[in-house]
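*Asks:* Following are the structures in question.
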Structure P
Amino acid sequence: MILEIVVSALLAFVSVLVGGQLIMPILLQSNLVAQDINKKKRPMLPTSGGLVLALGFFFGILALVFSANYIIGSDVNENLLLLTLISVVAISFVGFMDDISSNRIRTSKQSTLKMARNYTFFNGGIKQWQKPLFTLLGAIPLMVINFGSPIISIPLLGSITINQIVYALVVIPLAMVFSSNAFNMLEGLNGISVQMGLVAFVALALFAYHIQSYTAFAVSIVFIGALLAYIYYGAYPAKILPGDSLTYIIGATFAATVIIGNMQILGLLLILPWLAEFILKARVRFHANSWGLIQSNGKLKSPHGRKIYSLTHLFLRTGRFGEWQIVSLLTVLEVIVASLSLLILW
């Protein structure tokens, strides 16, 4: 079945590359554009890149289901594949809703407006408190599956069995909601979500194969194929901006893969940088930005001065790093987190 999974991943890769060329003109014609504010000329770019990524994942998963039904039997659970696809597409749609409604200016905090007064486009969209409620919809397809009573192995502490009702009605929705919104928080620099997410999914794929959770392995590999192709569009300098649709689909797929692979502890470890981002921004009630202000030398500085309300501020506060350098450093951070996580749990 490995060959079929790899072929499906290649199809996802090609679908993203081709789909981007088809979707970007449509986004431009529909006026779904935003400024890339980390550049000197602040170019206008199409936004809502999650549509491109979703297209690749859609075809990749369907190809995998087709091969399992018509070509060769496999160890993957086709029902789980389809329900995962439904969950991911549903949450991506929520992000797209936010993207297309982002023409209003958020006025909930005066300091945020003051910092952004020179910019023409703002990310308004769905209200902050509404986003977790909407992303909850994407958890429903996985909640209807009876996973039994999952057994979670915790290093040094042993195993914990979770009641199946509690797992379905509490753990799954919380995981989907938090993961979707957490990935959305650490955004604002070209390629940051895609590159850090790619590292996390490589770790998931390796561990899923190690524990013989082949459905989770298949989902991870297909999504890796889609992410690798999206780097062409999203890495510095970006050709398309991600929008909430992209960050939501990465977070949703991450949570779904962890759930169907019963890799909760690994998922919790891999998402630590995003958890740190959540805590940092919670200090100011999420009225902080991860992007920077461009300087004459092309480097970025923090719009929040020396204060640290985001992981990006660790570098932005110095004013010595360019956009791609900060993204690379945070990607290395996720590589370190992933490596240590696998070392602990292997």
Structure Q
Amino acid sequence: MPVQSLAPRPLAPEPLALVIGATGAFGGEVAERLVAARWRVRALHRDPDRARAATGLAADWVAGDAMQKGDVLRAAEGVRVIVHGANPPGYRNWAGTVLPMMDNTIAAGIREGARILVAGSVYNYGPDARGEIAEDAPQHPLTRKGRIRVELERRLRQASQEGAKTLVLRAGDFFGARANNSFMGRVIFQAGKPVRSLTYPGPLGVRHDWAYLPDLAETAVRLLEMEAELSACASFHFRGHALDGRELVAAFERVVGRKLPTRAFPWFALSAIGPFNETFRELAEMRYLWREAVVLDNRRLTAALGAEPHTPIDDALAATLRAVGCLEDEAAAQAA
């Protein structure tokens, strides 16, 4: 009896994700990792040609504004995932932009039945949240940004009951090549200059959570690829590097190859300038996060993934400083 040949099965289509904020810190890192993981990526930007040239990201760039609901709905047609990485630059006008942009993403997620991925933060938690914070810890923010974050997550939970699915991945302060607005890149060292000294925002003996963006993006993509195992309203905490000030300073010294004088951050000056500068005013609100240890409990995440993606701190700092022009040639050779 002749053997009957079987026609090859068609390959499953690559999953499609819309990234809003693909030129930013979290959105850009996740977009690159999705492309590397063989996802199709659609990126929304007001000027697609400029964004394509600036990032080199192999995505389908489409024109649109995250503040315009119609633009977001058109860009989200047929997607499985929406990565919401849009943030106002320089901490400006959170009240007028953060929630309206989120509402547009939620509308698209409900219509498409898509998973909405958001990078959460520790802003949700007030000074009463101490030690290691679990995902279900009470949220009592005292700041404007914290209250906006809590409301944003409330809207996401509501959306998960209306057809969308949500994934909140909370993390500490970002650092990495793209994290230009973080405390690391704006306060502790200055981009584009050799590191001769450091400015630390809190007591050196208090631990602080740092999230290296490539590790955070890898975590996000791994979670997205576990879609069948995620609840409709999923949340996880990413610990990253929970270091006190002395440990962070020591890591900088190993990377740059010299002792570094460390001075305290002048919060009093920030408070004085705050009434006249929105960025400084918003930064000043975050002082309490440096006075007490705020560390995220990642046991739920490690149970899901087996282990949290983790680049050693020296390697992560060296890559960051090299990318922003702060690591001198001889120090780079020594670090390598």
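Just so it is clear, none of the values below were taken in a lab; they were calculated from the coordinates. In this text the structure is predicted, and so the values were computed from the model without any measurement.
*Asks:* Of structures P, Q, which gives -19500 when helix-only ellipticity at 222 nm (-39500 (n - 2.57) for each DSSP H run of 4 or more, over all residues; to 500) is computed from the coordinates?
*Replies:* P
*Asks:* Out of P, Q, choose the structure whose coordinates give percent of Cα pairs over 17 Å apart, for residues 220-283 alone equal to 54 when calculated.
*Replies:* Going label by label, the one that fits is P.
*Asks:* If Cα extents along the principal axes in Å, for residues 172-291 alone comes out at 49, 39, 28 when worked out from the coordinates, which of P, Q was used? List each step's numbers first, then the result.
*Replies:* Values: P: 41, 32, 18; Q: 49, 39, 28.
Answer by label: Q.
*Asks:* Here's something else I'd like to know. For relative contact order in percent (Cα under 8 Å, 6 or more apart), which of P, Q scores largest?
*Replies:* Checked P, Q; max of relative contact order in percent (Cα under 8 Å, 6 or more apart) sits with P.
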